[in-house]
Structure P
Amino acid sequence: MAKKNTAFVCTDCGADTPRWAGQCTACQAWNTIKEVHLGSSNTPSQRRGYSGEKSNVQLLSEVSIKQTERRSTGISEFDRVLGGGIVHSSVVLIGGTPGAGKSTLLLQVIANLAQQNTSVLYVSGEESLQQIAERAIRLGLPLDSIQMLTETSVQSICDTLDEIKPDILVIDSIQVMHTQTSDSTPGSVSQVKESASYLTQYAKRNNVSIFMVGHVTKDQSLAGPMTLSHIVDTQLILASTDDARFRVLRADKNRFGSVGELGFFAMESTGLKEVKNPSAMFLNRTEKPSPGSVVTVLWEGTRPLLVEIQALVTECQYGNPRRLAVGFDQNRLAMLLAILTRHGGIFTASDEIYANVVGGIKVTETSSDLAIIISIVSSLKDAIVPHDCFFFGELGLNGEIRPVANGYARLNDAVKHGFKRAIIPKANAPKKAMQGIKIYPVSSLTEALSALEEIR
């Protein structure tokens, strides 16, 4: 009888350890080491990579270079996040919290593709066909063009694929799939990894584009081994904003497009609808201006995005003043406050400061530094910033205002939304005057604060 092998694997980083330990030595995470079954010792080992084919040594100059062919889904926001459409034989992993709309979105996608005479197959391992049919009827989708299958064995799924030969395959979800090459239970680290690898190999060999649905953990990261992200070509996350009506689709990894691209949807009774103007979604401001509220222009992926930043500065009621940042890095807030004290002459050591990016969006770029500082100053002095004014620019440790990328495109988008005044880095100021907007170019924090006094 073949001997069964086991190993201890970290569920966060995928590192192997000889024995169980409370902390992973590779990523330093606690309580992530799990025992997994590797299958029988006589199980054939997969040694040919994710394509499933043996590679030959070849000169780079001999490689055929051609434009990657893409297939449009009919949903422009979804195509944008993918990088322009579905790439043939690509594997896309889409994750999100329960109820975010992952299955709904993919059902709408394959329905659009089916109407374009594209062969599609939806494999469900969690829901019955009756449940999916009810959802499709509610969404108003054509039932006669969508092929369905309820199965959890990847070998059986691939056998079916050999018969019907679809162009697009949806796996819902990868966590319930299992493969005969592993003896561990479905959902375990080894089963998720082996199932994803098996399907990826099939996709590369047979020119099938696969979408895999994945669950997320409490910290909004994809459940399963970290190696799952390395196997797939694209990794997307569908999340809800603070307003439960809206969904944000974000690309965390994309071998065929830009990383960080965002797609915006509104959840309605008939499914997910595209939001053509996402800036309007985040600029739902009150008619009466209030202190601490300013607008900045972010650059997400390939387009500008106007968002509101709010700050609240209040007197500390206890001995240790709190500093809380929601929507951007907490350490960034501490650094900006130090710059404000040193180069702006404004002291906030005894005040509690709360800063928030309205709408639930996560700000990762530094172009919002100036807007955050202005919102804090506005709240501290109880001074209102006019609604028609916006800010962007990066702050250096010496108090200088550094330029940001795509400055002209940011200005154009703000003008389209009715903004008439802007305080921006001097290096981003256009050489020719722009119609409909007055620009205050600044090169230091002192100049920015002086310009703020001028526009108020």
Structure Q
Amino acid sequence: MTTCTSRAAWGNLLRRLHFYVGLFVGPFIFFAALTGTLYVATPQLENALYRHALHTDSVGEPHPLAEQIAVAEKTVGSDLRLHAVRPGLVEGETTRVMFADPKLGPSENRAIFIDPVSLTVLGDLTVYGTSGILPLRQTIDYLHTSLMLGDIGRLYSELAASWMWVAALGGIALWCYTRPKRRINNRFQNRRRVHVTLGWSLLGGMLLFSATGLTWSQWAGGNVDKLRAEMNWLTPQVNTTLSGQHEVMDEHAEHRGHHGGMVMPEMAMDLTQFDGVLSAARNAGIDAGKLEIRPAKTMDRAWTVTEIDRSWPTQVDAVAVDPHTMQVLDRTRFKDFPLMAKLTRWGVDFHMGILFGLANQLLLVAFGLALCVLIIWGYRMWWMRRPAQSAVSPVQTLCQSWLALSVWGRGVTVLISVLLGLALPVMGVSLALFVLVDWLRWRAATRVTLAESSAK
């Protein structure tokens, strides 16, 4: 067995792990970064593309919500359940009336855009999730989260999010272990310095996007939710029942494919209640320019009015209103949220590029492009230092690097790997595949080495 110092052994292990992550997971991180950049760069394009539905030039007194909703219901017919209404409260904005259509996918709704002044139908589009994005960014979002392959495709984004923080921290640790004591000027070291500089510059962003991406993921996201529930970090939601039991809201439901529910109301809806509920919410302090009204699905529940302005300062207060008495039964205030719930809200909105408006977008575009360059630069470095011969030395394997560790080092790495594999299942499975491929390479290289030694 090849012997080396403890520092060299850890350096070799980090190098091989960083190599495997970059080689096999790098393309997935690259695609996630590229599509994420497209997503945050297109709100203005989306606004221009669908301006006919989002904006109106009509001037005058808006009609009551009841009349606007009646026009929307006439447009879609009587078969679809009214899901929510986003009234056009600012002059020049349309009212969005959303219906739950069973023909659409998870978290998708059919939205009818109404001119509040003229009662003209200006658009009929599919909207997605609580963010209400329109078809252009919806398509980009599907590419970003699942390669447009549904739940199976979501494994790719979870794989990228699971390993990105490892690649970031591992790269920094590798630099600390292997940086030369004096400056060396050659092609490889110059390229390495660019790679390291980009890595340090993007470290915070990679950790943030890895963490927020994992909360959206299919398998790791479930474990994150359990942890948040145990630590009381979930986002509070207004109580709409008479039992007094509070509910919690999943900020990531739209990305996990959760439906808003398809339960039909127990009685016909009185559309005039929308105006009364909106007025009651306004009187209770719900004063954001962007609101969403959700009618109850059953008679024993209250309606909810929620602020949906997730820019800075964040306005996501909500109230539950009895549609018959117009009394506010419960409310949640963002200022009263637990700290971790606030950080989650801000992290999600920053990830989507909406927290700080244009500045947020430009920062994320720069980050995404720089991350793509970082990955390409890493591949270029590997290409420059790739082995000239086809045969692989046992030293150039993860297995041999692990065997060179001390007993306690091997034990610690196995323990950490098992714990991470349980918490992040996609990482665990992919790590097992890495080890399998590496073990096959190590065994083949060891046989070649022994054969050469015997021949001598």
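FYI, it's all coordinate maths here, none of it is from the lab. Predicted model only: the values in this text are computed from it and were never measured. Cβ atoms are built from the backbone, for glycine too; each structure is taken alone.
Kindly point out which one of P, Q the value 0.30 was derived from, the read-out being FRET efficiency 1/(1 + (r/R0)^6) of positions 121 and 409 (r between Cβ atoms, R0 = 35 Å, to 0.05).
P
Out of P, Q, choose the structure whose coordinates give helix-only ellipticity at 222 nm (-39500 (n - 2.57) for each DSSP H run of 4 or more, over all residues; to 500) equal to -8000 when calculated.
P
Ranked by relative contact order in percent (Cα under 8 Å, 6 or more apart), which of P, Q sits at the highest value?
On the way: P: 12; Q: 19.
Largest calculated value belongs to Q.
Could you figure out which one of P, Q the value 28.1 for mean projected area of the Cα convex hull in nm² was computed from? Please list the in-between numbers first.
On the way: P: 28.1; Q: 26.2.
Label of the source structure: P.
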